[in-house]
1. Which structure, out of 1, 2, was helix-only ellipticity at 222 nm (-39500 (n - 2.57) for each DSSP H run of 4 or more, over all residues; to 500) calculated from, if the result is -11500?
2. When FRET efficiency 1/(1 + (r/R0)^6) of positions 35 and 67 (r between Cβ atoms, R0 = 25 Å, to 0.05) is computed for each of 1, 2, which one produces 0.95?
3. Supply the structure label, taken from 1, 2, corresponding to log10 I(q)/I(0) by the Debye sum over Cα atoms at q = 0.10, 0.11 Å⁻¹ with the calculated value -0.29, -0.35.
4. Once distance in nm of label points 7 Å out along Cα→Cβ at positions 59 and 83 is calculated for all of 1, 2, which comes out largest?
5. Comparing FRET efficiency 1/(1 + (r/R0)^6) of positions 27 and 75 (r between Cβ atoms, R0 = 41 Å, to 0.05) across 1, 2, which is largest?
Structure 1
Amino acid sequence: MKKLSLVVRVGSVRSMVSGVTSEDVQKILALLDGVAVEAHVYSGTNKCFNVTEKMLRDAWSNLDKDKYYWINESHVERLVERFTVKNDYGNTLACTLPNSHCESTPAEIEKMLETA
């Protein structure tokens, strides 16, 4: 596993809702649309990332609330509580980064892995 900086690209809300089953991850991806995240990359098609409270709050303050009208402040509070609190092992919950919502293609990521 390597860590790479990858940019989240949501595309249309419709593609995000149909391509991501977890509503919480849908909201995190929408909040971070266009943001580079440090992803844990196992392969071009298997990658995840962690969020911080600062990332989520900054994203909320910059969010296009007309486009993402289905996300509100209580959702952000729930995401902060669920994804940024450390468990007994000192880890926080990770989010998957689906291929269709990553700016880099799987082939580009495989090349990055070779040179990292």
Structure 2
Amino acid sequence: MATILEFPSRQMLGLSFLEDQIRELLAAKGADEELMEFAAVTVRDIYQRYATAENYSFSLELPGDISTASTEQLQRDVQAGIEQVRAENHAIIVRLIAELTLAEVTRFQLQRD
């Protein structure tokens, strides 16, 4: 029988990182397990709702007289540009997810008090 190796996606790694960071932040501030669990579930829900905004997809029709080498170079250039935009947007999305999560955690905490 073959061994199967599984690798988490970039999205799952990012989500795991966010969950760990919010747990650490709250633990350092003396939060109880209920609050930390609420925060982890909240960041997971928000991340899954909004991280799909980074799934870019489009097509580009090129004139028929462009060489194969030029087409390949153009594809590489466009992919590099898309990746740069995705990386910049990802940083913004992660920050907004963190801020929204902290607002939800604060609301939850105030409702418990």
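Quick note: the coordinates plus some simple rules give every number you see, no bench work behind them. For clarity, every value in this text was computed on a predicted model and none was experimentally measured. Cβ atoms are built from the backbone, for glycine too; each structure is taken alone.
1. On the way: 1: -11500; 2: -26000.
The value was obtained from structure 1.
2. Numbers: 1: 0.95; 2: 0.00.
Clearly, the read-out refers to 1.
3. Working: 1: -0.29, -0.35; 2: -0.48, -0.55.
For log10 I(q)/I(0) by the Debye sum over Cα atoms at q = 0.10, 0.11 Å⁻¹, the value -0.29, -0.35 is produced by structure 1.
4. Working: 1: 0.4; 2: 2.4.
Comparing 1, 2, the top value of distance in nm of label points 7 Å out along Cα→Cβ at positions 59 and 83 belongs to 2.
5. Numbers: 1: 1.00; 2: 0.30.
Comparing 1, 2, the top value of FRET efficiency 1/(1 + (r/R0)^6) of positions 27 and 75 (r between Cβ atoms, R0 = 41 Å, to 0.05) belongs to 1.
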